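Only the coordinates and a few stated rules stand behind these numbers; no lab work does. Predicted model only: the values in this text are computed from it and were never measured. Cβ atoms are built from the backbone, for glycine too; each structure is taken alone.
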Structure P
Amino acid sequence: MRARLLAGMSKRHRWVRPVMGAVVVVLLGLQLGAASAEPRDVLVASIDLSPDAYDVTLPDKLGVLEASEHRVQSFETPGRLEAVAAEGRSIAAGLEVARLDADLERSRVRQAELQLRDARSQLQRIAGLKRSEVASEKAHEDAVTAVGLREAELDAAREQLERKTLRAPFDGVIAETLADPGEVVGAGTPIAMLMQFDALVLSVGVPGYQVGRVRKGAEVSVSVPALPDERFPGVVDRVAPAAAEGRHLFEVEILVPNAQGRLRPGMSARAAIVTNTLQHVVVAPLEAVVERSGKRTVFLVESGRVRALDVADAPLHGDHVLIAISGEGVELVVRGQQALRDGTAVRVDNTILRAVDTAR
């Protein structure tokens, strides 16, 4: 009987052991499955952005710089050109640009001065005789008239002499001389080109759908290929009331100060016209934006989790979105945002950015 009992127990042990093993495997599987079901932090990369004022500009407009004032000067009378200022010379308003031979005119001035001096001496003598009642009132009046005539003759002679000299109508630079000393020039013959370089004018064309955003006095940032690392300030001086004939562009004139003389007429230039200035905004790259259900969203990192921020109404400018914020700054997700939802736990690892930049 004992043998039968032992044989029965061995049969039971043969099925108990496999069952117990299966139970252990199931329990371990449940534990591992529970562990693997725990949410993991999403790996993202981010950038820190600080708010600042931001100028909203139109896309750059092309144009050519021109002198704000320029004048081709010529004489009113013919003559032989005696002298002309050298090209490139700076000249103040009122100073001589060129002169004609004026020996005859100078001689006439000297003669008129002598005649006036004699007439004044005669008037002084007649006035003395009149006080002594030796000269008549008529003689005194004739002497006064003679002085007046001689003064008029002297003024006319001096005017004729002055016409032999060209003077600068404004502060400027002799951009070009168009005649050489010794030449006989006629009235109206171009002698020299005077330009004002202290301020230049840049004329650009603005399409009709943009011109409504341009205002006189608006700030402009100007760049020139000749000086690629510099920007020059300008200001809108005039907006044409109508588009140019046969075109859909409105002419906008931009005044560009040039006190240091680094810019030159004829240089090509680009103008970024400021149409609005936004205060306390961050400039986020467009790649940080997620499009979902027709809405634009960005994600901000806050204490290990992200906060979804709706930027559907935020203005786009080029490849950036302008986000108004009230705080001191934000940490913006720029990689890994496609897998995020509001409140998702994240782990920031910006080596992702460095790897992407290296790959580029």
Structure Q
Amino acid sequence: MDYERKGYPELIVDLNKLRSNITQVVRRCDEIGIEIAGVIKGCNGLIPCAEQFYRAGCRWIASSRLDQLAPLKDAGIQAELMMIRIPMITEAEDVVRICDYSLNSEISVIRELNKFAGKHDKIHNIILMADCGDLREGYWDKDEMADVAVMIEHEMHNLHLAGVGVNVGCYGSVQPTKEKLQELVDIAEVIEDRIGRELEIISGGATSSFMRVIDGDMPARINMLRVGEGVLLSYDLKVLYGYDLPYMHTDTFRLRAEVVEVKDKPSHPVGEIGFDAFGHKIEYVDRGIRRRAVLGIGKVDYGDPSELIPEMDGIEVLGASSDHTLLDIQDIVDKGGDLRVGDIVEFKVNYAMMVYLTNSPNVAKVYI
């Protein structure tokens, strides 16, 4: 039997606001000689979103997932494509076939990329990653990194050493200070001395490194940033780091969900307490009988219910199971209001929720 999903839950995506955000970042970076790789992994590579990165002037479109990059050329997006998760050795051929650039930190993978680039009669661009303390990907031993750079330059004729890069803030919470990013520049200059030419790219991190652009203290030779969250949501720099960015929109993505039940119920479960559906033991507070609303959306769609931020005052998110979200709406009732079955409740979206929601086939994507 055929079925076409309609209605709620839905994710509203404001493409005009998204493009405006991207344009603002691209323009400010361009003024100091920095080009932008627009990162589409946060929105799971949605084509209409990727188009905004391209139209706003990003030189590269980047993702950690090949299946998000593969459809872009067919969609008319002619930007250079970049794989920003260091490749698995088993996907080396597809990386070469689909992408123009990739970030790398393992010589065995780099050798495979060289082999398959030769097979496909291509020159594939390599950005070697340095680990400057965040302890995710990258060479910790910088002498080893320089040795690999020399090998790429002189022995791997189907690869081009385009530059070096760094990740900060994603695992180890290390901040992209001027001094930390200067470490990358220093590494680049050691490699340049070894290979006898200047590197085209020194990629100084992701959204958090845009702080250096705002503050005007970016090391001079950093000339590329990989930006996703900073334009998709523009949440972290404002909320976590306190930057006043009046030119950036924070409501590019909004979640709307439908009320499927409204009833007065006890606030504490009745019976012997065990574990919830996800194996967690929850502490419940007894607040007496309260008006509750249930939404037709759950953890499988957005992840963590504690991150839901209702747009309407008087709503408290109590929790969720796989497919239901529970709200306390007693404060609305006490003020003379109510919610009814069929009403729509809207929420702000953070990065983690955006990743889940854009990946969920049960959530309609509505572009405005």
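One of P, Q was used to compute log10 I(q)/I(0) by the Debye sum over Cα atoms at q = 0.07, 0.09, 0.15 Å⁻¹, and the answer was -0.38, -0.60, -1.24. Which one was it?
It must be structure Q, since only it matches.
Once distance in nm of label points 7 Å out along Cα→Cβ at positions 148 and 236 is calculated for every structure in P, Q, which label goes with the largest value? Before the final figure, lay out each step's value.
On the way: P: 5.9; Q: 2.3.
Max of distance in nm of label points 7 Å out along Cα→Cβ at positions 148 and 236: P.
For distance in nm of label points 7 Å out along Cα→Cβ at positions 124 and 244, which of the structures P, Q scores highest? The partial results should precede the final answer.
Details: P: 6.8; Q: 4.8.
Largest one: structure P.
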Across P, Q, distance in nm of label points 7 Å out along Cα→Cβ at positions 108 and 164 reaches its greatest value in structure Q
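Quick check: 18 is what I get for relative contact order in percent (Cα under 8 Å, 6 or more apart), calculated from one of P, Q. Which structure matches?
On the way: P: 26; Q: 18.
Label of the source structure: Q.
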